[in-house]
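Have a look at these structures, which come just after this line.
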Structure 1
Amino acid sequence: MKTGVCYYPEHWPEERWAIDAKQMREMGLQVIRIGEFAWSKLENHEGQLSFDWLERAIDTLHNEGLSIVLGTPTATPPRWMLDKHPDMLAVDINGRIRDFGSRRHYCFSYQPYIEECKRIVTLLAQKFGTHPAVIAWQTDNEYGCHETSISYSKHALTAFQHWCSEQYDSIHQLNEAWGNVFWSMEYDSYDQIGLPTGTVTESNPSHQLAYWRFSSDQIRSFNKAQVDVLREHSPGKDVLHNFMGNFVEFDHHLVSKDLDIATWDNYPLGFLTRDNTDPLDQERFSRTGHPDGSSFHHDLYRGCCNGRWWVMEQQPGPVNWAPYNPSPVDGMVRLWGWEAFAHGAEVMSYFRWRQAPFAQEQTHAGLLLSDATEDVAAREVAQLNRELQTLQTHAKAHSLIDAGSQYAINAADSLKSDIAIVFDYAGIAIQDIQPPGGQHFSALGFCQKVYGACRQWGANVDVVSPDASLLSYKLVILCTSTEDKPALLENLLNAKNQSNTVIAIFPGTASRNSNYRIPEILPPGGLQELIALRVIRSESLPPHESLTAQTDDNQTFACGQWRECIQSDLKPAAVFEDNWGFHYADKRTHYVNAIPENSTLLKIIGDFLREADIDAVDLGPYLRTQRIGPWRLAFNYGMETVDLANNLGPLFNFDDQTSVIIGSRTLHQGEIAVWAAG
């Protein structure tokens, strides 16, 4: 794994650039991202191009042997662009214009702005596309950030009407598919279709889902317009985009089809304080981030571009944008770097090189303080780079890797995972539109809990798209696959018939078709070929209500939030007090028809792992481990010291301290260990 940093030469005096470049090299950094917010410096007025400063910055970095990821500046169109195109601004769900003065102030459906983007990207690619320092291009920046995935502008409406005309053979077919006969919502022509907002009560969920799919397609189209330009004028260079965490407003698998590398921006403490609603998690992990938060996204984005993924922005200290912004425990920046390595990252890049003393992010830490002196993270990154070199030297000395390979580890080949969690962005959108688990239920959050339970048992996990082959997995889990997809069913049948895979299905799976209708044969739709049961009723429960199912031998399973009533000749594993069954199984296919509470979920996942013959050791809430290639790594997120020999069981396979390559067999909070796994 290489390390890098996000650098903004336009923010600092030019005489500082060479000093920064030398210091980056000495710290062990190799990959530098620049340019993604610099449009006003590149073209201060329409047609008045100023590329010389960027060329000098690239050359300065190149002179120190640093590689460049050059960003297209389209996330921050300059003020003159708005004067030229006053209709380019997006509109939010309440009809408010997303105005100039920040970033991401454009609508994906405004074609003149797309042409402006193609123009500036063409000019940049023609100028720098063959520069030896430029190894990759980043398109735009964080699609959808600040709730900008979906625009309700007049241009979006026109584009949506056209999109609908391409999706359906006739307006009659659309009416049938959406069920518009309900409440007399039928249309006579496509130009009558409005936006799914501003209605007296909720708009038709089929309409909402169609608009989500349309908006996702618009983002892919916007991105592909830039990718096509870059392919033409900068052939052979990787093209990537930096996605975000805990973000499902568009289909990242779809956008990734046009990319070489999926990257994402990792802010473990910011995500915890902004997105995690569990008070216990907030208390335990406020200065470390959740033990499964970063790794979930690492594995999600690893599944987007055939195993090639980076962290483009890594939190180096306190951020500025979360409700609370604590400082990480000493050692966590180093730990997060090793964690990315363990999940196959090619590059770990930190945001940012130097803390900005102006504008919106003044309290966001960098590797350097605003006065250019080193902050804590700089020392931890330097240590990480020294240790990565130590690991590579050890690996070559012991013939663990190919000394001539570009990367020491190819993640696609070297991350052996027996478990696949199918992650379906459209499935999450379906649940979010009309939450079947009630207003407090999060489809994304539950998926992360399922992932976390697998990780607490010490297992590697792949997070895969609904189109992925499932043949190589011992256990496949469905917890976001709300849409009844024939292709997914075929993949599951192949895995079950050819590999005897254990399949675990959670509530809501295959409960709607692509137009947001209940399947004619009832949920779980086509998956009834895998297990003979039907969902005949579903209920959501308030947060304070917990239900307990009991087996014949008095084992208990606590559930809450959401459960389904099942009709089947299969005998349930347990029964609730009101005689609703819980957990049905047939020939290594399981249907768990309620949302288990955390301890119950951990137990159920453990049972699945054992049935699938996957090694499982309960690591507790704080310790995590990951196997990659010839190595195993361990990470301690807890305040108590951990002795790996006492906590890893059969996953711990060395006899003495000399077997540890990095770290120690005794881990304090924020510490890691790396050893040859044999």
Structure 2
Amino acid sequence: MQAPTHDSRLTIHDLLKQYWGFDSFRPLQEDIINSVLNGTDTLALMPTGGGKSLCYQVPALAKDGLCLVVSPLIALMKDQVENLRRKNITAFAIYSGMSRKEVINTLKTATDSNCKFLYVSPERLETNLFKEYLPAIDINLIAVDEAHCISQWGYDFRPPYLRIAALREELPGVPVLALTASATKEVQDDICDKLSAIQTKPTGFFKNNTVKNNWNIFRQPFERPNLSYSVFRVDSKINKILEIISKVPGTGIVYCKSRKRTKEISDLLKLQNITADFYHAGLNSEERTRKQEDWIKNKTRIIVCTNAFGMGIDKPDVRTVVHADVPDSLENYYQEAGRAGRDGKKSFAVLLYDEQDIQELNELPAIRYPDIETIKETYDAVASYLQVPSGSGDGEYFDFDISDFLKKFKLNSHAVIYSLKALEQDGWLSFNEQVFVPSSVYFTINKNNLYQFEKDHAGLEPLIKTLLRSYDGIFDFPTIISETVIAGLLKKDKEVVKKELLQLLAYGVIHYSPQKDKPQLFFSKNRVKADDLVINTFRYKTRKEKFITRIKSMIDYTTETITCRSKITGNYFGDLAIKDCGICDNCLRKKDTTLTKEEFEKIHDRIVAIMNKESMEAKDLILQLTGIKKEKAWKVIDVLQSENKIMIDNKGLIRLK
């Protein structure tokens, strides 16, 4: 039955066609949308590129009011807002690094306009400013992206997510849609528990789902019939990468664990006349955008990157994803490898490893979880570097140049990075290396005064006209602009445009916030003395134990040579009904060694014929069985030995009994 909408003329299928141009939903999307429209709390486990955003965008458009989207990914928020605006759907975002004035203007506009989507980073939820405006915002749905971040036992726990539960108390009756690409059964249960409202409505009943604590849980099947998983133990990774790329046409991704390796491998691929480029979080936003766009448009065939690449990218024709290094969890591997073959055509996910990879994984827990004294030392050094006095800092953002910090305080980079993570998970501060706040402009004088200003300042008139023509609503609310695009329209240098924008700011004509692309450190609490810093050691120790378990699961996956790889992954995420895929390296190996009755009898007869003449070592017998796979020969030898038809003497010679 079709869920009701606020406009009877527009069904969810009408909205899908009108705004996205599709005639039908992907598998599970319609069920998830109807669950949300039924007012039921819903958890959706869908891979990146699987159409997660439609699952909250369509029901939000089908109802009066606004959808509050909680997401930690600023770049993804920016892309979503721009995509919605291109469809003439009003959307705004509030994220780390925005000034108080910018936040107030955005909240005011979202409240007073026909805004349908407000994207908010999780740490903004409990600010007094947000709480002040919350009652005036007509929220019809809370969408929680990257929902696994709410679980302390997940692979990417972020404490600000815990504030969503408190938000629900302020919004009784508003359903939640939690979205994630991958979560174990334990984490799924934790998401439902942590996001549950005090009172929930009775659940609806939909196919292909389970119910937990009045939640509907939808999970896309883990079977990917077109995606072949393989693992290779290799001596030369670059040679194997070249071999894979030469055999599989089309675009691909090569994941590496370090920024340095991305450039090294990219350069080596270029030497072999392969159009390749590298990508990591250390590049500025313009470089990242350009490299990403070149790859999406197939100008670049292979992108060599860290795990900073891929979030929110929906490129369906990726034929190969190669991991040059072993990730630290199956969650990350499944998400990254799953970017291959989203168009349903044959594709390959390949993991390369050597013994050093396994050794480094085993050593990782000690690095990722530094001792408490190291954490306190890092906290004190950071506060001193940023010159944050004791008793202050709560709610403040600071530009944080981690390279300069490490140089000045002579600290180990790994110890600092993972100490900052521990401090974040205990709610003291948070460090975001990929903060990107785009440039924004809005006019601060009325149109009559602007007309007079243009007459008095003819040199700035072309820029004013371009802003007004290019950006709708720039008089009403802060609008994201691109200095590069404006420079192209005016046929001026980008730096000249920036200078003119600053002139308009100085004259009081516009409010101009230049792009911010520096890593940010946010203090969640006032600074305390290092001795007064309290870390919950029980939770810290438990998180470390969970991490060790995830590492073990990743090593088991890497070194396993028999069990189907899709089955290993599916079982890990709680899908116990998954069948063998038939196309991974382990399934193909099993096929190679499966014996028909006729094959068994043929090999048996040849072994008996050879052994009737003389006894010999097993390796010599195998050599004489020409044209037969040695794995199959060994299977028959094992059976004959178990049935006591042959024996191996103390000299290692095989003879018939």
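Any read-out appearing in this document is the output of simple, stated calculations on the displayed coordinates, not a laboratory observation. Keep in mind that what you see is a predicted model, and the values were worked out from it rather than measured. Cβ atoms are built from the backbone, for glycine too; each structure is taken alone.
Tell me which of 1, 2 gives -13000 when you compute helix-only ellipticity at 222 nm (-39500 (n - 2.57) for each DSSP H run of 4 or more, over all residues; to 500).
Structure 2 accounts for this read-out.
If log10 I(q)/I(0) by the Debye sum over Cα atoms at q = 0.05, 0.10, 0.12 Å⁻¹ is calculated from each of 1, 2, which structure is the one that comes out at -0.24, -1.00, -1.40?
This value belongs to structure 1.
Something else: Say we calculate distance in nm of label points 7 Å out along Cα→Cβ at positions 108 and 476 for every structure; which of 1, 2 gives the highest result?
Going through 1, 2 one by one, distance in nm of label points 7 Å out along Cα→Cβ at positions 108 and 476 is largest in 1.
When distance in nm of label points 7 Å out along Cα→Cβ at positions 12 and 452 is calculated, the result is 5.5; to which of the structures 1, 2 does this value belong?
2
Another question about this same structure. Work out which structure the value 4.2 belongs to, where distance in nm of label points 7 Å out along Cα→Cβ at positions 60 and 460 was derived from one of 1, 2.
Corresponding structure: 1.
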